[in-house]
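Just so it is clear, none of the values below were taken in a lab; they were calculated from the coordinates. The shown structure was predicted, so the numbers you read here are calculated from the model rather than taken from an experiment. Cβ atoms are built from the backbone, for glycine too; each structure is taken alone.
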Structure I
Amino acid sequence: MKALKRILGLVWLALAAAAAYFCIIEFGLPKFSTGKQDDLVFGIIILFVLTPLIVLGLGTFGLYALKGEYDDV
């Protein structure tokens, strides 16, 4: 079970990297080039609020799982 938790830690870190890519490249930055105010506000929210929350949450959980912090649970 400990090995499975560590492997899933790698999965969470990969999900964090994928979320960072999609939030920045696919969702956030294209909204700045449209020129509409609604898209600009949405792009700012995606880049500066949601992306750090998602990536740091997934990354922290994955790092702790990889280090074995959840082995006792």
Structure II
Amino acid sequence: MTEANRKIVEFIRDEWIIPMNNNSKFALDHNIDEKTVRRIKDDKTYQISLLTIMRICHARSLTLASFFNMVGI
């Protein structure tokens, strides 16, 4: 389970947060706290919640199934 969590966090960080290069905007656009964005970006032990994943997917018009497929889970 920890491996799947890391894949999810690293995918979100590498594909969406880092290219945007603006934590506040990412948080606002995806209906999550900026603190959560910082944790995704910097905390190597962060355990992302399903609610956070769902909010990010909703903001990007993705289903959970398509997101997990993108991540490779």
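Structural remarks
- Source structure of the calculated read-out (relative contact order in percent (Cα under 8 Å, 6 or more apart), 32) within I, II: II.
- Entry that produces 0.92 once Rg/Rh (Cα atoms, Kirkwood Rh) is calculated, selected from I, II: II
- Here helix-only ellipticity at 222 nm (-39500 (n - 2.57) for each DSSP H run of 4 or more, over all residues; to 500) was derived from just one of the structures I, II, and that gives -17500; the source is II.
- Which entry (I, II) yields the derived value 0.05 for FRET efficiency 1/(1 + (r/R0)^6) of positions 3 and 43 (r between Cβ atoms, R0 = 25 Å, to 0.05): I
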